[in-house]
Structure I
Amino acid sequence: MAGNFRGRLDTAAIAGSAVFSALALVLAGASQAVGLNFPLIPYLQFDVGEVAIILAFFIFGPVPALVSSFVEFAGLMAFGQQIPIGPLLKLFALVSTVAGLWLGARLASRAGWGGLGRLVGSSCSIGALVRAALMTVPNYYLLMFIYGLGGTVSYYDLARTFSAVGVGLSASNALFLILAFTAVFNAIQLVLVTGISYMVLRVPVVNQLRVGGRLPWFTSVLGENRKTAGEPLR
């Protein structure tokens, strides 16, 4: 189990990663077209394209999911918006997400938790915490040294959106509140895309899907866990 916990990076996994990367780009473009903005901080936008990266993680493993993240980054650098800052932020978000999901899956494995729901729940919980914490670093840098509270990030526009929910934004608390609610956004984003991915993973045909002659990566994790927990997939 230890040797397979990163996922195999063979021909099938590379091909699958390429497919999921392309799907991520398509879904990301659809998200931008629809405009799924975070109400409190409208320049933050929910991206259902990350569903493809989450599925790559659970079907192929952490390393193939990282490969998918870098392929998506290359695609965003070629065709995305706000180059290079936008693609770099997305890459940082995806790498921190995959790292957090991996830590959560390791926790579930060591605890012997059986069941798909527990595995996904553990991965999502740790992933959301890791992503929210790590993404604070580049967001702080952008607000302090690149955009500024009075630059591209409009302080007055944000003050109006915060006041609509009873939160007062001032010069003294603006940086803290923006970073705090950006972290909340990142956590919600991961919970959203992981929830969608979980519904896909629950489909029986996905459990039995064979890529390169083997079952999805998450089934190998659960197979090891069920030896301890004695619980079926669900």
Structure II
Amino acid sequence: MVDKRVRQTRIYEKVVDEIKALIASGSLRQGEPVPPERQLMEDLGVSRSSLREAFRVLELLGLIESIPGKGRFVRRGRGEEGGASDPRKLEDGAILELMEARRVLDPAIAAEAARKARSGDLTRLRRVLSATEGSMAVPKDRAQADFDFHLVLTEATQNFVFVNIVKMTFNLIMATHDRIYSLLSDKDAFLHEHQEIYEAILNHDGEGAARSSSRHIERIYRTLQEALALEGP
């Protein structure tokens, strides 16, 4: 018997691929509304729950956006007018915007974690760092190790808003992990920078944690920005 969860996953992934193809072909252009749910359910032969799960993923990938009171629209790329879009370019733009947000948020989160971390938080961070050393070869495993470190770090702030923000940002990272980690050939730096952040938190050094976190995310942002620019249009 086919696992219902596997079947559901395959259905929403099919919908994601179908809408990506419509955007790539120009059938759906930047700034244009996405067809109504009922029409897409009929055209694609899927349930409302599968369709909405696909929309959630497409929003995370930066391909569509929901405007309250108006509906869902194909997202415009940076500085681009309406027209056919390359879904990869829209995803890359969403990744860079995410990293820009993290340049602001991550240092503040690290500083707060340094001030509020308990002994149990420090133990969990050490465990994640130890496990990370064996999780660097496969992009998905590396993405998961990155998520685990930043989630445990954020939980040390004892602030549920920070925790939910980090979960949301890493949903996008996990959805595009092959793309992100193929551009980041920085395994040694990755481990070293996480270790630096941990040591500042261990010492309850808020300013040091913020500086280490800022250096970490700034290097990642610049690396991705330069790598994507080299790929060109």
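Computed from the coordinates by the stated procedures, all read-outs in this text should not be read as laboratory data. Keep in mind the model is a prediction, meaning the values are calculated, not measured. Cβ atoms are built from the backbone, for glycine too; each structure is taken alone.
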Next item on the list: Work out mean count of other Cβ atoms within 10 Å over residues 54-61 for each of structures I, II, then name the structure with the largest result.
Entry: I
Checklist line | When relative contact order in percent (Cα under 8 Å, 6 or more apart) is computed for each of I, II, the largest belongs to | finding: I
Margin query: Going by volume of the Cα convex hull per residue in Å³, which of structures I, II comes out largest?
Written below: II
